Structure I
Amino acid sequence: MIASVTFEKTTYNVLPYKFEAGTPNVADVIGLGAAIDYVQSIGLKNIHDYKQELLAYGTKALQKIDGLKLIGTAKNKSSILSFVLPNIHPHDIGTLVDQQGVAIRTGHHCTQPVMKHFKIPATSRASLSIYNTKKEINALVTALKKVKDIFNDARSTG
């Protein structure tokens, strides 16, 4: 960005270099290259097929939880499972499944019109990718059943 600096004068470099402050982001460029190599080694179709397999498995598994409602059930959708449980706020669900070692997202996910349409404040969401497994979906199901038990126990004693 700078050609030279003295106490008397600063001379900026020629275009486009005078707008490139600091060291180029070499590490991220190398990381991006490695990520592209990784994806290509698996294959985009294989990644898509695996994510769809996980989505189908997760959809069936979550549908077995009494009262759970999936939000977003389009025929062709990405591998995201958004859901609500009756009378349990999604933020509470997120906190409790986190305590069981399961990571999910909660909130409106920048889709307030969708939340308004379904008349809900937020959803809980599991986003599935190539590094997820059916075992992890099973852990989510187990965690969600415990969440329901916790709230059912609280209602019966409260």
Structure II
Amino acid sequence: MKTIQEIFEYRQMIFSLVRKDLRGRYKGSVLGFLWTFINPLLQLVVYTIVFSNILRTDVDKYYLFLFVALVPWIFFQASIVGGSSSVLSQQDLVKKIYFPREVIPISYVTSCFVNMLFSFIIIFMVVLISGVSLNVLGLLCLPASGM
């Protein structure tokens, strides 16, 4: 319980690290923050071409099913890989000041979660454009798919 309370006391540091990570992710690129939206759109275009033309399946709009499942998987994969090495990548910060070391992986995973939420905006737009009806039960399962 003490650890949770200590992490809560450092919540401003977590928010600051998340902002820094989100700003720095696409800082040097021409399109900047738009890559958060362009990347999922380009993935969706590739899946549409591959699974509609090359690898034909019996499932109608299979690319959409694949993409909806892939976004939480990418979040999970990025959180595990990046979160496990985040303390090492921030070793200069760890050596300079005291704070709970759990703050760094928490901030990295939160940053990945925010990116996943932006990807879900693209998914909802594509679902609405494609004419697929939204299922209330499916929407209730979204928070569980990200965890």
Structure III
Amino acid sequence: MDLTSKIAIVTGASRGIGRAIALELAAGGATVIVNYNRNAEAAEAVATQIGGIAVQADISTAEGCDALIQSAVNAGGLDILVNNAGITRDGLMVRMSDSDWSDVLNTNLQSVFRLCRSATEIMMRARSGSIINITSVSGIRGNAGQANYAAS
């Protein structure tokens, strides 16, 4: 897979699946924007390992999504968007706070919409691009205590 001169954003790329995706894209030659929210040390380690760019952005907010997309534009464009970030705030629905519901939907669902909308605009102008959305089997068959996660 030759991704030379391609710029990719991977959300939640400081660890786990996101890290593995970032490593693979970089191995193909892409410049990878390693998005993270809290763990700067882990994100910097990934970015250093692959020659990428660590970008802190809270994608649960519109401002965070805009800043992340702008970081790609500043790097030269956007060819690949991987929506990987996700959180859980498990709890029985009868006890689930509005905040736990909103936090999960804003991070796992709203961010995907916002980032896809912005990326699509850039990619349509370039007449090229790929968007990959990572999801969970919980979207097909939810688990007890994960009404918010399954919905997102």
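Rule-based calculations on the coordinates, nothing more; no lab input. Values in this document were obtained by computation on a predicted structure and should not be read as measured data. Cβ atoms are built from the backbone, for glycine too; each structure is taken alone.
State the single structure among I, II, III that was used to calculate mean count of other Cβ atoms within 10 Å over residues 5-12, giving 24.6.
On the way: I: 8.4; II: 11.8; III: 24.6.
The read-out was computed on structure III.
Where is mean projected area of the Cα convex hull in nm² largest, in which of I, II, III? Walk me through the intermediate numbers first.
Working: I: 16.3; II: 11.3; III: 8.9.
Once mean projected area of the Cα convex hull in nm² is worked out for each structure, I has the highest.
Looking just at mean count of other Cβ atoms within 10 Å over residues 53-60, which of the labels I, II, III belongs to the structure with the highest value?
Numbers: I: 16.0; II: 8.5; III: 21.1.
Checked I, II, III; max of mean count of other Cβ atoms within 10 Å over residues 53-60 sits with III.
If Cα extents along the principal axes in Å, for residues 61-116 alone comes out at 47, 18, 13 when worked out from the coordinates, which of I, II, III was used? Write out the running numbers ahead of the final one.
On the way: I: 32, 26, 22; II: 52, 15, 12; III: 47, 18, 13.
Derived from III, not from the others.
Consider the structures I, II, III: one of them gives -24500 for helix-only ellipticity at 222 nm (-39500 (n - 2.57) for each DSSP H run of 4 or more, over all residues; to 500) as calculated from the coordinates. Say which. Spell out each step's value before the answer.
Values: I: -16000; II: -24500; III: -13000.
Computing helix-only ellipticity at 222 nm (-39500 (n - 2.57) for each DSSP H run of 4 or more, over all residues; to 500) on every structure in I, II, III gives -24500 only for II.
For structures I, II, III, which has the highest computed value of relative contact order in percent (Cα under 8 Å, 6 or more apart)?
Numbers: I: 19; II: 34; III: 23.
Largest one: structure II.
For which of the structures I, II, III does the calculation of distance in nm of label points 7 Å out along Cα→Cβ at positions 13 and 109 return 2.7? Mind showing how you got there, number by number?
Details: I: 4.3; II: 1.7; III: 2.7.
Considering all the candidates, the number was obtained from III.
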